[in-house]
Structure I
Amino acid sequence: MFENDKKIAADEAIKYVKSNMKIGLGTGSTTKFFLDNLGELIKDGEIKNITGVPTSKKTEEIARSYGIKIDNNLDNIEIDFDGADECDIYGNLIKGGGGALVREKIVAYNSKDVYIMVDESKFSEKLHNFPLPVEVIPFMEDITKKNIEKLGCKCSFRDNKNFISDNGNYIIDCRFNYTDVKYEEEIKMLPGVVEVGIFKNIATKIFEGKNNKCNTISIRKL
């Protein structure tokens, strides 16, 4: 339903890519539009010598197919381009619908700028539409789940533990009445938790595809 809006957001974000850049490459359907755009520009010779730091094995596969050099050294990433499962008016994000939240957060944290591409359905006054993904290690994971639920949410293992992240871990999807960003620190303190899909104070620009145009929102980082 929102495929055109995703493409519009990706079309605007790609304008910020220049030759010889080192960029983060996110995961998800909107990022796929961005990668397709980038692949065409490389093929046509309009952009050259791009180095990518991918956040998932799938993204790395796509990037390599377009001739993008891969480097997992996190130094000097100029811009990280990624999508989000939900974002609020303050630029806080929920990510991890594709299960790549750990690598996505590492790349985002180590980038000079983070540009997020979304369609209008991803915006909320409060983060409450999309369940909060939490990556946990596969050891006493049922106890970890119970400990997360003590914070006042309902949790379920993604695909009944059949979904395994690129890091070999489980994803627990947590449903709060609304996802206060304070839960990031509280959940991360629990033994067994690897990472939490709350991205607070990381995005610097959000590209929102809406009604056949793109709204560009600059976020003041605290």
Structure II
Amino acid sequence: MPGKNSDIQLPVSALIPPNATLPGLREAAAKCQGCDLWKKATQTVFGEGSGNAKVVLVGEQPGDREDREGRPFAGPAGRILDVALREVGIDRSDVYVTNVVKHFRWQGAAPGKRRIHKKPRASEINACRPWLDAELAVVRPQVLLCLGATAAQALLGRHVSVNQDRGRFVESSLAPHVMATVHPSSVLRSPDSATRHAEMKRFVQDLKRIADLLQEERAAA
């Protein structure tokens, strides 16, 4: 990985190219050492999708599978997201998916076992924020959906409660329409099949509000 043998830690703002494009940002982010997470991560996991996407989905950070493959939402939570998007009629190829933090933060596991996710620190979220701001500046989505509390509070403020505010549009300068909902990994953590089914239904209902909005805007155009 580029920069693995270097101890020089440049702020993210120094890496973002002028007149940035998504390919240019992705290439620059591959060298990012804006915080210490790069030291244990396999690679930077940058956003993925169309630069003309009307919807941007923002999660917390890559997981074990994403870190190995280099793609956001490539693991079990991504499969939940894909199913929910299909159910409301949104093609994943028509959205842009990314994370607040671009490197996987994890704690040690037994040899051969899956590495255990750890929530990113505020300093790591702040260090990585310019990448997300740059992505949003390029894509300029109509709808921004925060997946989970980390993304919602990083983008909308510490006062946001996903449990209380999920599924409703809120005022924000980040996009014309902004919403928060749970991270799809929370569906996987349901204690039993009945709860999992109910949580998946609620998650789909939240995404349906976005699908309905897009349909209304297409009809009005």
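Read-outs: derived from the displayed coordinates by stated rules, not from any lab. Quantities reported herein were computed from a predicted structural model and do not represent experimental measurements. Cβ atoms are built from the backbone, for glycine too; each structure is taken alone.
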> Of the structures labelled I, II, which one yields 16.0 when mean count of other Cβ atoms within 10 Å over residues 61-68 is computed from its coordinates?
Replying inline: I
> With helix-only ellipticity at 222 nm (-39500 (n - 2.57) for each DSSP H run of 4 or more, over all residues; to 500) derived from the coordinates and found to be -12000, which of I, II does the value describe?
Replying inline: II
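Could you figure out which one of I, II the value 75 for volume of the Cα convex hull per residue in Å³, for residues 29-76 alone was computed from? Working shown, then result.
Details: I: 75; II: 92.
This value belongs to structure I.
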> Which one of I, II has P(r) over Cα pairs in 10 Å bins from 0, in percent, for residues 133-172 alone, as calculated from the coordinates, equal to 27, 55, 17, 0?
Replying inline: II
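Compute distance in nm of label points 7 Å out along Cα→Cβ at positions 69 and 101 for each of I, II and report the one that scores greatest. Walk me through the numbers on the way to the answer.
Working: I: 3.4; II: 2.1.
Largest value of distance in nm of label points 7 Å out along Cα→Cβ at positions 69 and 101: I.
Upon calculation of relative contact order in percent (Cα under 8 Å, 6 or more apart) from the atomic coordinates, which of the structures I, II produces 21?
Values: I: 24; II: 21.
Computing relative contact order in percent (Cα under 8 Å, 6 or more apart) on every structure in I, II gives 21 only for II.
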